[in-house]
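Next come the structures, one after another.
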Structure 1
Amino acid sequence: MEHPVYPPMTKELAKQRAELAPEPMAAFKAFSAAVFAEGALSKKTKQLIAVAVAHVTQCPYCIKGHAEGAIKAGASEQEVMEAIWVAAEMRAGGAYAHSHLALDAINRLKE
């Protein structure tokens, strides 16, 4: 049987990760809790942002976790999908916006 590229996160792996570096793990959990707490942005908005960013960074664990988090925070399925489309546009937009670098290099060769 082949091993998946992204194995499922298990309690055993989570425990191992925490045991190998308990101080950074505790700090990360505290940081995450602070970031996703209700503030100037609602928990729902923060989770929708996280869904979009997770798609741009292409982290499958983050995609799953934050999609679930967004729904639990009150987002609709349509809002989650729109966040994903925003991510897709921004990812494509980056390639489009940076095309001037290639064009500039080509034009410099012509000079």
Structure 2
Amino acid sequence: MTHVVTEDCILCRHTDCVDVCPVDCFRKGENFLVIDPDECIDCAVCVAECPENAIFAEDDVPQEQQIFIQLNIELSQKWENITKKEDAMPDADKWHNVQNKLQYLVK
């Protein structure tokens, strides 16, 4: 099993989770992070670090967020590895707790 970054990360992209990952499995897009399922060791350390509560164990991804399992797989193959914490998106506070952000995901 792996962990999955879901919709709440879109347009926020906090990277607190990146700093605690022991295997550097995060990949960075323009306005979203994903987890490479081939690298994730299912340690769950990142879950508590995410200020958006956007990371779930694959088996716990909410039904309406299931598309993000496949998006993490696909995008992790295209995006660059990120290993250090960076600043969140400039308008992250504005997008906190906003629903239905998939339309804004830049692939």
Structure 3
Amino acid sequence: MLAISGCCSTESKISMENNAVLLDVRTPEEHKSGYLEGAVLLPLAELESKISSKVADKNTPVYIYCRSGRRAGTAVETLKAMGYTDLHNLGGLKDARKKLDLPISK
């Protein structure tokens, strides 16, 4: 689980709740090229079968990113259909980095 707190100074940045999970739905190969610090890797292809082991409480805030935003959108719709309630599509890696003001790790 990721715990990010603090306030953001610009409107383009967002602040994640303390119990939030940051989910990277890219492939392991994409993840190796760089990921947001604290992100949990859960490729879109494995989302339905493994999400409950990563995020048990369906009311937990989940912030999702991928390469371009497309898979993150699919992940939001999939999780919504599974009963998850607090979902946020951050778009692609670079957009998510800017919105959360987090470093990219390798």
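The numbers here are math on the coordinates, done by the rules we state, and not lab data. These numbers were taken from a predicted model, which means no experiment stands behind them. Cβ atoms are built from the backbone, for glycine too; each structure is taken alone.
Between structures 1, 2, 3, the greatest calculated value of relative contact order in percent (Cα under 8 Å, 6 or more apart) is seen in 2. I have -8500 for helix-only ellipticity at 222 nm (-39500 (n - 2.57) for each DSSP H run of 4 or more, over all residues; to 500), calculated from one of the structures 1, 2, 3. Which structure is it? Working through the options, I get structure 3. If distance in nm of label points 7 Å out along Cα→Cβ at positions 26 and 82 comes out at 4.2 when worked out from the coordinates, which of 1, 2, 3 was used? Of the structures listed, the value fits 1.
Which of 1, 2, 3 yields 0.8 for distance in nm of label points 7 Å out along Cα→Cβ at positions 42 and 58, as computed? Answer for the origin of the read-out: 2.
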